[in-house]
Structure P
């Protein structure tokens, strides 16, 4: 079989839409945005859903946990499929099939139907893995960390933009005469239809690699890195570095998801903020993805260019330690100004850690990028699942004890005691999570690359720069 000559882009020139790598970058970023927008699209409407479907508090929490759980399995599977069939077909089918539970969520009539839809909606969270695989195949080693981080960060904006976008869609629907009580249903249906259409766009306007689709390259007798005799999923799971990165991503993206989902109530209970004010602060936290994650990838690339693959690992370890310190310190704050300052620093560091993680992933095993991206990506959702369980259990126990201790008191007294108990419980949970993140940062130093790996990365960079021309960039 012939070996392919790399035409990966060595620059991230975002305005050069004639370039296949840049066009693919934008399409995959937009697709990722829409998937996250739909994944968390129901969040602004949860009070309406609880009221209309009669969800119990446990069912409400379970809907959050199910959405994260579904993503874990989907990410593990989709990485292996990307290695076999290529990111183009995988993203096309994920968008088309993933649109179905999004639409059905808007048609749910019972709590059970709603919970099932939430489970399957979580599958579109696997879009992150395909995005990282596709940008890894399109961009050269000197810029791949920045490209991965930027596409992921702009995609993650969907998880925050839904707080503004979904209510706007609902308002538009109501203006056409739809009952306000049904607006959340139409909003979810519209989000699902847009995902379906994006699947068609992905199929039409992208290719798996700068040289062509996997199927076309195989037909031409060209060796693609994901053939059957290449590194398999089994080989990927045997690499200890993959599992360290699994832990690392659990400690950054997983914690971001959990903090994002619990911070509204924590700010209200701890600093007595209004719900709207707390919500806007958390929204700002999510919107930092537009630049913070890119910074992580940029510095990963920069240290990689200066100190080789070891430099990427050192920066990843450093920024994780900073993240852990910021969260642990934030958990002890009683001053609003100090608390918000530390929350900003935590937001910056956690998102930079996510970008730095995927500046390392493409170099673990280039013949199993999809499988490794899937495993590491799943780590983020496992981290979110475990952290959510921890905070839920601590908060539930504390609140029940507070209610029991104030039985017979006025309702305002009971609610105040419940709020204070929840604040203390979540605070201790944040502290514990911050310590775990610190441990993950130290553990990242165990990631090692051989001399051959370092030399191969250096040779690849030199070769790609030698091939640099306006035609492929």
Structure Q
């Protein structure tokens, strides 16, 4: 242990969602906490991810609403987009959240150390600060929460000019007139939605045979059709074999079954996932095991080194049968439970199967639990019910009634999955999480009432149908 080190009960490397949630919980449990952050508290989610992206999505949705206002009898002029003011709006949201979060860190008396941190032994994080080097000792534990960063195409790294990733797109000085998006999962689809709403010609390239590959097949198919209606073009089941930039844009070469095609656009946006930010933080020297760059942990978030824990985007949970989701609310839950574990408690494991997730494109997608196919793969005999938003009064009031709710249940058993594509799906999915987490039966849920007229009735209608008590089905 280095001489003159600062001693705390818990030292956390990373001040993103996982790190600061662990810090807050640890303080509530009576622990002294130091938190090391190389950038700003809030991490990727607050500054380069969830929050600024959704602010842009809201602005883009407003453009669509104004354009369609004539359908509601509200006559307006064609909306004009001031991109600079859109960015100002985004920054105002981020700024207010950052100010509030910074205040909470101070109020909780967390020692925030700004600089590059590195694990130097099982109890010590050494930090290069603006004033020199400082060593922090965690007498009860060290928690690693380094987060993640956007992956690059190996032959065409994002440069912030013609080739963007999500970081670049959030501060770009303009909206491209046309864009090729590589990656048809949530990040790619959300930016495809933004760009299309703001007038860009959008093409999405996806290696797998469907967009939103983690979603239920029916949801992916419906989303594909609805986004196509918006004018977004898709190239599915193809690989990107090369790309070149020119003075006027970018040429992207795609290949399928030996046939090549070149897509040209003003800009290429790369959304092929996020990699763990684990290089250079001392893992190998300290003996912390990794798997393809991810820190391996058990469901208690223990690493291979005693008293060293890890959470968030950078971990692989070895004793979970469900892929680890890189989601802000996953990191929140892991941070709280890791802090409880370090404080000597015995919290329940995170239920990764029942973590809700959302794609905030237009229309939205939200889901929790098992897809129909996954349930069948696990040997379940299942039945499903779908209820369309076109039959829901509230959805029609909001314009169009696109999409549906699909609920998956074991035959004569509990509900195991709920999948939504349609208006405000993000606000509806929490009820579904309660249902799948508590293994509720349709017969029990049929006794509950949903206020009328609301979007939530669409979920309730699937419960009624599964209980053989359809109302409007």
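Each reported figure results from applying straightforward, stated rules to the coordinates on display, with no laboratory input. Remember, it's a predicted structure, so these values are computed and weren't measured experimentally. Cβ atoms are built from the backbone, for glycine too; each structure is taken alone.
Here helix-only ellipticity at 222 nm (-39500 (n - 2.57) for each DSSP H run of 4 or more, over all residues; to 500) was derived from just one of the structures P, Q, and that gives -9500; the source is Q. Between structures P, Q, the calculation of Cα Rg over 2.2 N^0.38 Å yields its largest number for Q. Match the computed value 21.8 of mean count of other Cβ atoms within 10 Å over residues 45-52 to one of the structures P, Q, and report its label. Label of the source structure: Q. Quick one: FRET efficiency 1/(1 + (r/R0)^6) of positions 61 and 341 (r between Cβ atoms, R0 = 35 Å, to 0.05) came out at 0.30 when computed from one of P, Q, so which one is it? Of the options listed, only Q reproduces it. Of the structures labelled P, Q, one was used to calculate relative contact order in percent (Cα under 8 Å, 6 or more apart), giving 14. Name it. Traced to structure Q.
Between structures P, Q, the calculation of volume of the Cα convex hull per residue in Å³, for residues 261-452 alone yields its largest number for Q. For which of P, Q does distance in nm of label points 7 Å out along Cα→Cβ at positions 117 and 173, calculated from the coordinates, equal 0.9? Derived from P, not from the others. With distance in nm of label points 7 Å out along Cα→Cβ at positions 389 and 421 computed over the structures P, Q, the top value is the one for P, the highest of the group.
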